[in-house]
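Next up: some structures, all given as structure tokens.
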Structure P
Amino acid sequence: MIGPRADTAPPGEPLLICSHSAAETQRIGEALGAALRSAPDAQTASTVVTLAGPLGGGKTCLMQGLARGLGVGGAVRSPTFTLIHEHRGPVPLHHVDLYRIAAGDLEALGLDEIIDRRGVTAIEWGERAESLVPPEHLRIELQFGRDACDRWVRMIPRGRRYEQLLAALRACASWR
């Protein structure tokens with residue numbers, strides 16, 4: 001299930017998708033990554049995506065697909081203990097996991113510098129860094145669905161660039 005069609009959705013309208021498996025969640029991430037990679041400013045822009053949801057909610061599955069869509073090779077695992085993984089590719093991916101970090105330690109992490117880098121900075125547990133995240137970004141919320149494998153993926157654009165990204169994602173719908 002998805003939200004309103006691209007041609008009928010008002011600007012800023014979240015995109016809601018129900019995923020029925022880990023593989024589907026990865027395909028959603030892959031479609032997002034492909035849309036980011038094909039954006040006109042992909043080679044120069046600093047893109048920020050925050051992910052929120054419970055443990056086991058699908059954040060890492062979505063990240064694996066995002067990396068594939070961006071053209072990043074190799075394994076993508078959650079950087080829970082290392083906090084940051086940087087993946088090289090046509091569009092670099094800076095994968096940040098704030099699960100184990102206290103709010104007072106964010107400044108020492110240098111997250112503001114990472115966010116300013118070219119590429120995509122994807123922040124798991126992004127709600128812990130709201131003060132450092134730019135006003136314009138894409139917020140992704142994942143929640144458990146009715147069945148054990150179901151996940152609700154809600155993408156909320158914050159800013160015109162991200163509204164356009166979701167419009168492109170709605171139009172391609174390649175995760176289906």
Structure Q
Amino acid sequence: MCDASTIGMVGIGAQTAGAVGATYSAYRKSEGEKLGYEYQSQVARNNAQLAEWQAQDALERGAQTKQGIQLKKVQIRGRQEAVMASRNVALDEGSALNILTDTDLMGARDEAMAIDNANKEAWALRNQAAGYRSSAGFLQSRADSQSPGLDALGTALTATGRVASSWYAMRTRTGNAASVWEA
């Protein structure tokens with residue numbers, strides 16, 4: 001049979017092995033969290049860039065829509081002028097002038113609406129990009145605050161204190177307390 005001292009030493013050995021495992025585990029956990037935050041930060045930066053590109057695209061589409069409306073307005077006005085002129089209607093007075101002025105006005109309104117809608121879409125996308133950049137900064141800050149080495153050190157010190165306490169308690173119970181530092 002084993003005496004109490006041998007059983008105590010086996011227990012301390014198991015505690016020591018557990019302390020090493022816990023220290024390694026703390027290091028790996030902190031390192032994994034750091035990498036995870038860095039990855040999420042990069043994803044947020046990518047999303048911010050994508051939102052900015054979408055905002056630029058919205059503005060370009062708005063400009064193209066405006067140009068299409070201008071072309072359509074010119075075509076409509078040209079047809080109106082041709083029809084009225086073919087009927088010998090004076091274009092610079094009365095109903096004919098009102099029709100042409102309304103065509104210009106409606107065209108200008110549609111152009112302004114196309115640009116306004118594009119600007120609103122771009123504004124929303126740029127605000128979304130700003131939110132992504134903010135998240136990226138926060139996540140990078142979280143990643144920078146992770147310290148696998150310090151987390152492992154803290155775990156090692158805590159575990160070492162428990163092992164030392166158990167070792168001291170075992171030595172005092174077995175009557176070998178005269179010199180705690182003797183093996």
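Suppose relative contact order in percent (Cα under 8 Å, 6 or more apart) works out to 33; of P, Q, which structure was it derived from? Please report the intermediate quantities before stating the final value.
Numbers: P: 33; Q: 46.
Only structure P yields this read-out.
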Computing helix-only ellipticity at 222 nm (-39500 (n - 2.57) for each DSSP H run of 4 or more, over all residues; to 500) for each of P, Q, the value -33000 comes from structure Q
Candidates P, Q; distance in nm of label points 7 Å out along Cα→Cβ at positions 130 and 154 computed = 3.5; producing structure is Q
One of P, Q was used to calculate Kirkwood radius over Cα pairs in Å, yielding 23.9; that structure is Q
Distance in nm of label points 7 Å out along Cα→Cβ at positions 42 and 74: greatest across P, Q for structure Q
Matching -0.59 (log10 I(q)/I(0) by the Debye sum over Cα atoms at q = 0.13 Å⁻¹, for residues 66-145 alone, computed) against labels P, Q points to structure Q
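Bear in mind that the values in this text are calculations on the coordinates, not laboratory data. Computed from a predicted model, the values in this text were never measured in an experiment. Cβ atoms are built from the backbone, for glycine too; each structure is taken alone.
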